[in-house]
Structure formats: C-alpha cells, structure tokens
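These notes open a run of structures that come right after.
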Structure P
Amino acid sequence: MSHKLILNPKYKNFENDLLNIKNIFNKSGNSIHKARNELKIIELNGIKCVVKSFKIPHAINRVAYTFLRDGKAKKSYLNAIKLNKLDVNTPEPIGIIEFFCSGLLTESYFISVYEPYDFTIREVFHHKVENFQEILKQFAKFTYEIHQKGVWHVDYSLGNILVTEQEDTYKFSLVDINRMKFKEISVYEGLKNFNKFWAKDDNDLLIIAKEYAKLANIDEKKAVEILVNTAKSLEKMVNIKRRLKGK
C-alpha cells in the first residue's frame, strides 16, 4: 500500500504521526462524530487535534479521486489554507495523508488543530442559548462578509458553524469544508446559501434576511422572500425524499 502526504510546514514534526495515523486513530476511543465519516479528538505532539477519517469511496469515486480530481481530505486541507489566507475562521490545518491500494485511493485522513467553541449555530436556531437574536444578526453579518470575499460553503448548515463567545461579540468558524467554491457571489445569490437553515421559528429566518439586506443595501422584502422560500423549498423536498425512503 502506497501513500501521499501533505504537511503544513508549520507542523513538519507531525510527519511520523501522519504515517502512523491509522493505528493511532483505531486505538483512540474519543469519537465525536460517526456517520459516513468519523471524527476523533486525538492529542499529537502535545497538541489537541481533530482527525477526520473519510469513508472509503465506492469504485467509481476511487478512480475519480485518484486520477481526475482531488479527494475529500486533500480538498479539506486546500480549502482550509485558502480560508486562512482570506482571514475566514476555520480550524488550522496540520496535514493530510491518503492511502492507495492497487493504485487507487482507499483511506484518507485530514488532521487539524482542535478549536474550542461554546456551541454550534444549531443551538442558536433551537433557542438553547441566550441572546440568540443578537447571535443571528452577527451570523448574518459573518455570512455576508465571507460572501464578499468569494467564499461559498456548499454544506453551509446547522452543524458546520462553530460559535465562540467573545465579550460582546461572537466568533464564527467553518468546519466540514471539503465542498467549497471560491467565486464572485451576488447579494441575492448569497441569500440562497441559507437554504439548509431550517428554523423552528420563522422569525429566525426573518432576522437573518433583514440583517443581510441591510448590510447589502438591497430590498428587505425581496431578501426575506428569497431566503425564506429557498429554505422552505429545500426542507419540503428533503422531507418528501425521507418519506419515500420510509424514514
């Protein structure tokens, strides 16, 4: 089995850890998420890290990720580097390692520095934190600002934004960043990036739409219509698919 390794120059002393990451990962029981992919918090070289193990791709994607396009771990690393350069918060990348069997990609790992946080944006939308209305306004501002920098998070959703309290303000940080686009984003298009934020209270979406409209200097009524309708349409479509699958 061969491998390819990419290491952040700042963390060149992590090479041996990456080379042995499969054993290290399998021995660790500190899993924080396990679905298609698994994340574990593991201390490496005295630094608390998040190690993400990507699911082995199916046959077609094994070929594609080997010869046609970057795999998910590599895209996560490259996107993190781009975000850092754009001054957009995301956990600092340490490196990745990809393993190949019979010349095709099998296992891959992305390692980043663990970033402490207070809650995710999910808790804000579920009103499980105080001052949620102010947080939503600041979240709209954060989103508008990253859109102005040309950052489009394809998986922009409730679990992928970390929130940290900082006196009278809040820090937002992006995770699960293997699917991103860097492009020019019009203000009305930017509103559609909230389509996966399905709020129990419709007023939450109104707060975001109005704040985004104010920052972008666009018509508030139109902004509300685009954001709310886009979110509701996707939620309805997903629920239909779930019913068809018997979930």
Structure Q
Amino acid sequence: MSQARYKRVLLKLSGDFLAGPSGFGIEPDLAEAIAAQIRPVLDLDVQLAIVIGAGNIWRGRIGLEHGMERATADYMGMLATVINSLAMQDALERAGLITRVQTAVEMRAVAEPYIRRRAIRHLEKGRVVIFGAGTGNAYFSTDTAAALRAMEIDAEVLIKATKVDGVYDKDPLQHPEARRFEHLTYIQALNLGIKVMDSTALSLCMDNNLPIIVFKLQPPDSLVRVIRGERIGTLISR
C-alpha cells in the first residue's frame, strides 16, 4: 500500500451522511459504511480527527423560521452533533478502531471535555478523535468548528466529504453544464461564494494557510486515495 501524503488530518462529515432515504435520523448501516472507509486510513499510520454536522437531526434555520432565538437553535444543533459523534464512535469501534469523543459543551457522562493537548495525545496513540458540539459557541457552523479544531491540533489538511466530486461554479445537480474546479485559491473560493463551506471557515483556513480538499465520499476507497495524495476533488489553497 502506498504511503500517506498527510499524517494528521481533520475530516469534516455532514450529518446527512448518516441519514436514510427520509433525510432524517441515523442509519447504522451508513455509519458502518463510513467506518469501513476510515479503517484503511488508520492502516497508513495517519492520525485522524473528525467533525460531524447535525443536518440529519436538526437544522437551525428551521427554528429561526418559526421565530426561535438564534442562540437556542444553535445550541440544539451542537447537542445534535454529539448524538452523531456517539453514533460514529460506535461504528468505528465495531470496526476495530479505538476512539474518543470530545465535546466543547461539557457532558462528562457521555464524552470527554475538549482539551487540546489531550486530543493531540489521543491522536499520537492512534486513536480517532471525534469533536462534538461545534466550537461551543452560538453563531458558528460546524465548518468553522472543523477549521478551528484542525488548526488547534496542527492538522496538515482539512478534508471535507460531500455528495458531489468537488467544487463547481454552480450546483451540478441542477445544472449539468456546471464546471468543476481542480484548484481554487482561498480568495477565489470566497469570491465565488461557494456553498460547500461558509466564509468564516474559509477565511480562518486562509489566514492560517490550512489547505482544504473537497471530495465525494464515493467510491469506497475515495478517502484513502485523497490521503495518499491523489488528485481527486478540489484543492483550496494559496
């Protein structure tokens, strides 16, 4: 097996990857499929951390449309990410991996509190670390949490898994003529207003020179191919 190009990686997953046909909830089979993609990554001696969104359980904009306070809606989303983190932890451990869930909102009965140095130590010991509860603050997305945690643990790259094979100039699911980019600078991505990652996360990565790879989580070997350095998806960097 070829060597990994990146040795410490932050993987950002959408909560939608865990949802079944209804788009809601958690399908254990789908969590197991993601775990099956992650297992060969660890065989390359890669240190892997994960941030998972909560779109399969709760989307804050739904609450806002009904007059809910923004902070309340965001805190609900943070708690939903912890549910997804525990589901992913279970799937990974059944696949034979050792994991730790750390959360920015303290809940010691189910997970460790987020402590940067402890997270790094877990990674050095070969454990997959799953970061839940976002940044612990309202008004920040899980994309921003992923960028922040990636920099705090000194990750070499932020890899964002999506349901399309990279960044396009328009939605390829609605526009077959959409053009895919192999590479974008941070400024180009910000100017395009790409929907795959919010501007706060992009700006944070740009300010700290953290490369981003956007790719499709299919076929089943796609994640390990990205980490080996194959040119799939879209690279966002300087």
Between P, Q, which one scores greatest on relative contact order in percent (Cα under 8 Å, 6 or more apart)?
Q
Matching task: 16, 53, 29, 2 is the computed value of P(r) over Cα pairs in 10 Å bins from 0, in percent, for residues 123-210 alone. Pick the structure from P, Q.
P
Value 24, calculated as percent of Cα pairs over 26 Å apart, for residues 75-186 alone from one of P, Q, is from structure P
Work out distance in nm of label points 7 Å out along Cα→Cβ at positions 99 and 139 for each of structures P, Q, then name the structure with the largest result.
P
Value 1.00 of FRET efficiency 1/(1 + (r/R0)^6) of positions 27 and 131 (r between Cβ atoms, R0 = 41 Å, to 0.05) was derived from the coordinates of, among P, Q, structure Q
The value 23.9 for mean count of other Cβ atoms within 10 Å over residues 51-58, derived from one of P, Q, belongs to structure Q
Which entry (P, Q) yields the derived value 127 for volume of the Cα convex hull per residue in Å³
Q
As an exercise: Rg and Dmax of the Cα atoms in Å, for residues 163-226 alone, calculated from one structure in P, Q, equals 13.5, 34. Which structure is it?
P
From P, Q, which structure was mean count of other Cβ atoms within 10 Å over residues 107-114 = 14.1 calculated on?
Q
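Just so you know, all these numbers are worked out from the coordinates, no wet-lab data involved. Since this is a predicted model, take the numbers as computed values, not measurements. Cβ atoms are built from the backbone, for glycine too; each structure is taken alone.
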